[in-house]
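Engineer: Take a look at the structures below.
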Structure I
Amino acid sequence: MALRPRINRLLSKHGTPIPRSLDGLIRQGQEAPPEKTGMGSEQVEAIWRATRKLYRGGMSPAISLCLRRHGEIMLDRSIGYADPESQRIMTPDTPVCLFSASKVVAAMMVHHLVETGQLDLDDPVTRYLPKYGQNGKGRTTIRHLLTHQAGIPRPPAQVEPDILYRPQEIIDLLCAAKPTGLNSQAYHAITAGFILGAIVEAVTGEDLNATLDRVIRQPMGMKYFTFGQTGDERARDVSTGVPMKLVDLFLTYAVGGSIDEVVEVTNDDRFQDIIVPAGNLYATAEEASRFFQMLLNDGHYQGQQIFKPETVARALQPAYHRPRFDRSLFLPLNFSSGFMLGNRGMGMFGPGAPRAFGHLGFISIYCWADPQRALSGALLTTGKGVVGPHLPALFGLQHTINRHTRLPQDASPITV
């Protein structure tokens with residue numbers, strides 16, 4: 001017993017001991033009988049054991065995992081503390097900030113406007129935001145923004161993290177910025193989202209949450225699934241991991257702030273009063289999985305056509321035939337107009353998932369769907385750390401999910 005708290009305090013500032021028995025920290029939502037998902041109970045439990053192993057690594061105060069297979073909820077469970085200070089238990093109904101996984105939701109708002117004929121992905125941004133054309137950005141298109149090729153991967157000058165509370169100031173900075181390389185792929189962690197959100201608002205005459213509420217949240221019966229606007233029931237994020245100056249320098253370069261800075265800003269109540277299109281959508285794991293199941297079903301959900309099949313297909317069309325080296329993250333990545341795409345071999349969504357699509361969020365959030373497995377899922381964790389003992393367990397969980405859920409060669413996904 002003494003060893004667990006010591007490890008936990010080394011890896012996390014919250015210092016909450018990991019008990020020998022985890023049963024008191026686990027909550028379970030509504031799950032379908034395994035046979036309805038095409039799984040055996042032993043396969044479901046193998047995935048949950050791998051999740052518990054990830055939690056025991058001490059890198060995350062809370063984990064929530066929801067997996068759907070053939071449209072049925074195969075697993076919906078949580079473990080740990082939504083708020084380590086108050087020792088509030090995480091439940092499957094606890095909303096979590098999706099960070100960069102928010103991008104796919106903002107992107108689908110853009111694709112909705114394409115579907116309704118209100119814009120085109122190859123329109124110049126200046127058609128909707130004339131002041132964006134400063135310093136040679138007149139040729140930048142909406143597609144450039146969605147595929148991380150707009151040349152504004154980070155603010156043009158060093159800014160304080162709390163500028164996030166002043167979105168219009170960020171938009172003004174980006175409009176005045178000089179691009180660093182149009183058509184070159186460099187992950188835009190947060191910048192492009194503000195411009196995309198401003199375009200949607202210019203076209204619709206309403207804020208992004210109003211469009212989201214009308215197009216997705218209300219039709220799909222979501223309780224949360226909003227940019228900000230979430231109460232004290234939300235989970236709190238915690239900076240974890242082995243402190244490394246090099247890691248913080250990399251994150252500052254790639255996403256605009258160190259782990260501690262990002263966690264401090266996003267835990268602030270002011271973060272709930274703004275819309276960060278690329279960074280502050282709050283949802284439960286089940287809601288995120290529900291959204292990706294709808295995309296897996298070609299835009300269909302419980303008798304409603306949320307998006308047309310051709311809209312989903314356009315959103316998932318790869319920007320290039322093969323992954324390109326990303327100048328922000330220094331990795332070969334494959335993007336569509338709003339989504340990260342799977343690779344052959346080992347990719348963002350585990351091994352052997354070349355047709356998977358989704359997005360990661362600030363180190364430890366995974367939201368995705370995989371047509372080869374009739375699978376949609378969300379793995380939401382509140383610990384924010386790069387280096388630590390969780391990596392083998394994380395890869396092990398991805399491998400376990402993919403190994404147990406792969407469809408037979410002659411099977412095809414079932415939609416609901």
Structure II
Amino acid sequence: MPLRQILLSILLGLVVSLPAKSDLIGHGGMVRSVDVSPDGDRIATGSFDYTARIWNFGEQSELAVLDLHEGPVTSVSFSPSGEYLLTTSDDLSAIYWEMTTFQPVHRLTGHKHKVVTSSFSADGKYVATGAWDKTVRIWDLTEGKAIQTLNVNAPVNAVAFGPNSENLFVGGHHPVIDVWNADTGAIAGKLEGHRGGITALRLSPDGKRMLSASIDKTIKLWDIATQTELTSIQVRDGQVFDVSFSPDGTQAITAGRDGYIVVWDLDTGAPVHEIPAHEKIAWSVAYTPDGRFAISTSSDEQARIWHLETGDRIGMTMTDDDQPKPWLTSDHPGAAVYTKCASCHSLSAEGPQRSGPHFEGLFGRPVGSVEGYRYSEALTSRNFVWDEKTIFQLFDEGPDVMLPGTKMPIQRVTDDGSLKDLVEYMKILTAP
């Protein structure tokens with residue numbers, strides 16, 4: 001952990017701890033932003049502890065700490081290919097990172113106030129950044145140079161390129177969303193309807209619609225081609241700080257002041273799921289590409305993963321340090337692989353409840369049969385027994401393939417030898 005972060009944590013009276021393989025824990029300040037890579041394998045989070053962090057989604061483990069900003073990190077955005085990440089910060093800059101080496105490619109400087117938002121063009125060659133200096137800058141990422149500066153009438157909170165990257169949508173402290181021609185720098189329209197500042201803008205997967213969120217306690221759905229309002233939804237009590245489309249474009253998810261994340265049906269405007277995700281403000285929320293999960297971030301310094309069908313939290317933090325953990329001292333070759341299972345499953349029926357069912361008597365147990373556990377339909381609708389063959393199949397194919405819709409994150413063991421070792425060790429470990 002960098003010295004600067006440790007000192008900052010001490011000054012704020014925070015507890016400094018090592019990252020845990022459970023909730024995405026490790027930041028030393030509010031987690032302001034989240035994004036998921038296009039392939040769903042990685043999560044990026046940005047925090048007021050001056051860092052962005054990259055996480056493995058399946059294992060919920062930390063892969064890298066991006067620690068070059070000199071102020072709070074306000075947003076994180078993966079490029080369309082997932083090969084790069086753009087972070088913005090109160091330090092008046094944005095950094096363009098390469099995601100194989102986790103090294104910076106360009107630091108983008110020129111804004112005169114905090115930079116709080118960004119949006120990649122569809123081809124990933126350009127990025128727009130918005131700042132509280134009332135400007136939006138468009139950058140050529142090959143050269144790392146600004147090629148266009150748009151002067152707007154209010155501090156900027158949100159930007160979004162249109163489907164062909166010709167237009168750029170800009171929202172900020174003013175309730176009107178401006179539409180700019182990204183090539184000419186001329187105004188190309190205005191979206192009017194909100195009664196408070198804009199906090200987020202998100203383009204639909206098909207590029208035909210856009211969602212906006214506002215402190216006026218609403219989200220609005222817009223038609224891109226006609227620049228007209230399609231739907232307005234009054235959300236839960238409190239301001240809305242983020243909104244995202246579901247991968248199929250039929251639903252939206254919001255994060256807000258009350259700490260809830262809420263899934264909305266965009267046809268009816270009705271809430272589908274309401275999840276009390278955090279005890280403090282929920283700042284940001286993002287879907288995984290398959291739509292099964294959402295990741296939320298909060299002032300509580302955490303990012304949390306949610307299975308949307310059941311509303312269950314995945315990989316809750318392990319606080320039961322007195323529970324036996326024989327895999328940590330075992331010399332069996334499957335023990336090291338088993339650590340991936342330990343954060344979500346207790347070994348015994350008397351153990352602490354976790355996001356997955358306990359493993360006692362696993363081999364020979366009918367699927368979806370642990371009494372009192374809330375299974376997804378993916379398991380309750382199936383009829384087989386867990387044994388060497390089916391457990392091998394689960395990790396060989398991946399839970400999303402063998403059991404579509406399951407709340408189990410995508411985890412595969414691609415090496416047959418390691419997978420056989422895991423199955424053998426699980427049979428020993430889970431025997432009654």
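What follows draws every value from the coordinates through simple rules; no lab data is involved. What you are looking at is a predicted structure, and each value in this text was computed from that prediction instead of being measured. Cβ atoms are built from the backbone, for glycine too; each structure is taken alone.
Engineer: A value of 32, 26, 19 was computed for semi-axes √(5λ) of the Cα gyration tensor in Å; which of I, II is the source structure? Don't skip to the end; give the middle numbers.
Structural biologist: Details: I: 32, 26, 19; II: 40, 24, 19.
The read-out comes from structure I.
Engineer: So, one more: When distance in nm of label points 7 Å out along Cα→Cβ at positions 88 and 360 is compared over structures I, II, which one is greatest?
Structural biologist: The structure with the largest value is II.
Engineer: Shifting gears a bit: Taking mean count of other Cβ atoms within 10 Å over residues 152-159 for each of I, II, which is largest? Intermediate results must be reported in sequence, preceding the final value.
Structural biologist: On the way: I: 17.2; II: 21.8.
With respect to mean count of other Cβ atoms within 10 Å over residues 152-159, the highest-scoring structure among I, II is II.
Engineer: Tell me which structure, out of I, II, gives -9000 once helix-only ellipticity at 222 nm (-39500 (n - 2.57) for each DSSP H run of 4 or more, over all residues; to 500) is calculated. Each step should come with its number before you reach the end.
Structural biologist: On the way: I: -9000; II: -3000.
Attributed to the structure labelled I.
Engineer: I, II: which one has distance in nm of label points 7 Å out along Cα→Cβ at positions 48 and 64, as calculated, at 2.7?
Structural biologist: Working: I: 1.8; II: 2.7.
Only one of I, II returns 2.7 for distance in nm of label points 7 Å out along Cα→Cβ at positions 48 and 64, namely II.
Engineer: Can you spot which of I, II the value 24.0 was calculated from, given it is mean count of other Cβ atoms within 10 Å over residues 40-47?
Structural biologist: Working: I: 15.1; II: 24.0.
Of the structures listed, the value fits II.
Engineer: A value of 2.9 was derived for distance in nm of label points 7 Å out along Cα→Cβ at positions 24 and 392; which structure in I, II was it taken from? Before the final figure, lay out the partial values.
Structural biologist: Numbers: I: 2.9; II: 3.5.
Source structure: I.
Engineer: From I, II, which structure was relative contact order in percent (Cα under 8 Å, 6 or more apart) = 10 calculated on?
Structural biologist: Numbers: I: 22; II: 10.
Of the options listed, only II reproduces it.
Engineer: Using mean count of other Cβ atoms within 10 Å over residues 56-63 for the comparison, can you identify which of I, II gives the largest number? Could the numbers behind the result be given before it?
Structural biologist: Details: I: 25.1; II: 18.4.
Ranking I, II on mean count of other Cβ atoms within 10 Å over residues 56-63, first place is I.
Engineer: When FRET efficiency 1/(1 + (r/R0)^6) of positions 272 and 376 (r between Cβ atoms, R0 = 30 Å, to 0.05) is computed for each of I, II, which one produces 1.00? Could the numbers behind the result be given before it?
Structural biologist: Values: I: 0.65; II: 1.00.
Value 1.00 for FRET efficiency 1/(1 + (r/R0)^6) of positions 272 and 376 (r between Cβ atoms, R0 = 30 Å, to 0.05) corresponds to II out of I, II.
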